[in-house]
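Following this line, the structures themselves.
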Structure I
Amino acid sequence: MLAATSVPPQLGLDRLLPELIVAGTGFAAIVTELLLPAGRRAVASGLTAFLGLAIALIVLLTATPTGLALSVHAPARVGGVVQDVLVTGWLSDAFSIYVRGTVLVTGMLLLLLSMRYLQRMDRGHGEMTALLLFALLGVMLVSGVQDLLSFFVCLELVTIMAYVLAAFRRNDSRSTEAGLKYLVVGAVSTALLLLGIAFVYGHAGSLSFEAVAATLARGEMSVFLGLGLVLVLVGLLFKVGGVPFHVWIPDVYQGAPTPVTAFLATASKAAGLVLLLRFGTIAFVAGGVAWVPILAVIATATLLFGSLGALGQRNIKRMMGYSGIGHAGYLLMGITAMASAEIAGRAADGPPTAILFYLLAYALTGLTAFAVIVLVAGASGGEHGGRAWRGLWKRSPFLAVAMLLALLSLAGVPPMSGFFAKFLVLKALVDQGLTPLAFLGAGAVIVGLYFYFVWMKEMYFKEPDPELDAGPIHVPLSSRLALIAGMIGMVGMGVFMGPFHTWAEQAAAALLATAR
């Protein structure tokens, strides 16, 4: 019998107000689809969603307090002792606020770049907008989870929305194929993740991160607990795109609608990485030194596969897919450095700070690139091959400059934000004694310069393809705003790095404080 008296549930809706605003905006986008005539639905639903995210961002940065927004305790036997443990909970702290702010900024830029795409659709404007908002809501929620139950539910909210979005163009066989492939691979990763959670729960006696951490701190490692932690890691690597769990990325990125590809490359990837940070601060400490070589091998394979795979790509979306795998390798190197620091008991603020800075820099860079891709493909009859990019400098100097800055940032060229993001990761590796990994990461920068230069050459050193419409490309106001914001963000995070690094450092400190 469990005799401990449980604590009454506590609910602080003020801490969840940004999430409630995003959820309400999603339903408002659907209502807009129902009430307005067909010609006005795309713009109205997009503007409604943008306004809702802007309000949520203001509330988050000015009025959202910290602390547990949801706390449900119940008696459980942990390590042979009956005590009250957290059944489910959600925490608003500096780490959560940083991630949610990044997601909201990402969502606003995503909506601006999607506006032109939505206007070309004949139906489903409000539905697609609402699905994007609900997926962003899931990413926001994963930032504060405190137990494996919330962990799974919030992550699946993101994943299920992404399945539907990938196959949203139901009359396009490529989109349907992308959605089906994503569903099959995602179902496997979900099953492995759920099995891992079951193993961890079976040994720890609770789903709470706190209880799992207490079990691991006592050194109560078993085969089933170790297997559970590995399966949870595998499930998250599917979401991040780490090798060998990356197989879905190139095909899904190519076939999905371009705004959806932008979401998958930025916000969706962030969800898996944030959970790696939240749960990793618990699992890596007690996992022993075995974690470091495992993570190092995965990070190395991911970086090499992404960088080398991008060399031969002549479809811009597939190239961005392989490039995204390479960037996942850098992020996993940061996770490796964090694991090394946690196991050795050293100060571990550097690696998570580097990862969080990288997330924001990559989101701004990726969304800028995809905003250009949407417009170039729209002006070229849906063409994503190299010939659509030939002579872009003559067709639209503004788009050519925006894409050039994005590619330079992705390659890690100073003073762009991508350079400092990679520098922080490599510095974290050196600080933790992982110098060979740092040299490998620096070498991958040179490889990246080559395949990004291929597309720069198409834009600046070749004539427009006469078989395609070689006229000027119209850049609507919404896309222009997204591109200007992205370019300012990429350059600003590099030139004025200090405030962004401080914000990421504060978020990293809050993350580590909750894990101890």
Structure II
Amino acid sequence: MNTLQSVPSLGTHPAAGSNPGRAEIRERLANATYDLLVIGGGILGTSVAWHAAQSGLRVAMVDAGDFAGATSSASSKLVHGGLRYLQTGAVKLVAENHHERRVLAKDVAPHLVNPLTFYLPVYKGGPHGAAKLGAGVFAYSALSAFGDGVGRVISPAKAAADNPALRTEDLKAVAVYGDHQMNDSRMAVMTVRAAVDSGATVLNHAEVTGLRFTRGRVTGAELKDRMDGTEFGVDARLVLNATGPWVDHLRTMEDSGAAPSIRLSKGAHLVLKRKSPWRAAMATPIDKYRITFALPWEDQLLLGTTDEEYTGDPADVRATESDIQQILDEAAFSVRDADLSRDLMTYAFAGLRVLPGGPGGVESAKRETVVTEGRGGMLSVAGGKWTTYRHIGRTVMNKLAKLPGGTIAEDMEPVKALVRHVPLPGIANPNAVAHRLLVDREPGVRMDPLTARQLATHYGSLSFDIARLVNEDPALGERIHPDGPEIWAQVVYARDHEWAETVDDVARRRTTLTIRGLDDDAVRGRIEELLAQR
């Protein structure tokens, strides 16, 4: 069956309970004064918007592109304690990271965060010995109260049985530890949804063209809707600049003389088709400080990452040929050549780490979050990572709570009163969700097991909303591409409930079509047609 020709009329009417249209959202934004305007919908912006809305503030959030459209969807997809931080003696940081990791996996997003076993291979002549790495992974697991088992050392034969792609020449031992991984784009979308459920008003593809001032204070922003060119503005008592690599660009809108506050490091990744089973990820030491990852992710193999200073336009960042070759060369330390063939590549991407300004190389710069206040009272936040993104949101909220009287601090619920383990929408056991998707369906409506699993681990209990779309129109249950698990109902759902405006919003961030190399011209054309039918 030709999948594209089998769905001529699907998704022509928005689903019940759809998000309001862009015109309605623009009107809301333009005709109210918000307590907090968050500019930037990545890791930091979405977390702050979520926490601020929970605290009772009237919150607006805008992004010039898609939510998590830049750095925040170009991560290594890990929720981890940071094993390499132990080398610098950052024991407290690792323990804090472990705590956040386990809360995400257990209480906040068990439908999105998955356990992942890591193998650290020890080769003859390598930068670290088996005894040192064995002690390191034991200490690492102890800092997480052995919640993922006891870090230990196993034989090369045992490791090779689990990962046939493991290079065994000169392999002396393999250290084992546990962490987690996720799909960063899906985490972002679910966090935006959580913020909206708490009362926030959000709009993507809305570019800030200028800031509004009242008696020298920043009190809002001028915006342009990139989808149709409409210009409008938003008034706010406080503005938060959470624009990631563009943070200094916005700071110069507030103060033309503002000195640079950050520097950027580029991290590139490759996605390859898997030739063999991968029952564990591999983290291979390249030198005393750097590790290269080979991660089973979304039924593919994710390789990376690089770490080099970047001084160009953040909008132009990409994985270059030299990046690709470096990643493949470093992966070859521990992965067999047959599994690293260029023919297996489906996608390459790059993102920018936002690091505090300062001397020295970017590879040794601290990965910390910095909150500053500008001349016009705009707060700017930069740095951070997915593992601790909720903690960053609370950190900014604590900063807001300490603002002087007459500001939004007096209208906030006490930060200590915020429920620390509020779950993301769709929280559920993904195994139970997948089972129900397969057994609870309308007569004659089929659900593929791979699709059921994909829905359960990307939407949780919200999968049943997608299943209802299929029950109403079985054509929506057809796969978008024969080689991937996603179905057309997900495109309609992304359009009506997840703020998807462009083909890339759907193919790259609401689904895994792009990373699997399945977004050919026919697929992209059909997605564009569906998006136009809102």
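Points to keep in mind about this one:
- Highest-scoring label, criterion being distance in nm of label points 7 Å out along Cα→Cβ at positions 21 and 277, among I, II: II
- Top of I, II by relative contact order in percent (Cα under 8 Å, 6 or more apart), largest first: II
- Read-out distance in nm of label points 7 Å out along Cα→Cβ at positions 461 and 493, computed value 1.5, structure in I, II: II
- Ranking I, II by distance in nm of label points 7 Å out along Cα→Cβ at positions 213 and 477, the structure that comes out highest: II
- Among I, II, structure where Cα extents along the principal axes in Å as derived comes to 68, 62, 43: II
- Which of I, II leads on mean count of other Cβ atoms within 10 Å over residues 189-196, largest value: II
- Read-out helix-only ellipticity at 222 nm (-39500 (n - 2.57) for each DSSP H run of 4 or more, over all residues; to 500), computed value -24500, structure in I, II: I
- Value 25.6, calculated as mean count of other Cβ atoms within 10 Å over residues 61-68, assigned to which of I, II: II
- Read-out mean projected area of the Cα convex hull in nm², for residues 269-436 alone, computed value 9.8, structure in I, II: I
- Test item: FRET efficiency 1/(1 + (r/R0)^6) of positions 117 and 261 (r between Cβ atoms, R0 = 41 Å, to 0.05) calculated as 0.60, pick one of I, II: II
Each value in this text was obtained by applying a stated rule to the coordinates, not by laboratory testing. The model shown is predicted, which means the values in this text are computed figures rather than measured ones. Cβ atoms are built from the backbone, for glycine too; each structure is taken alone.
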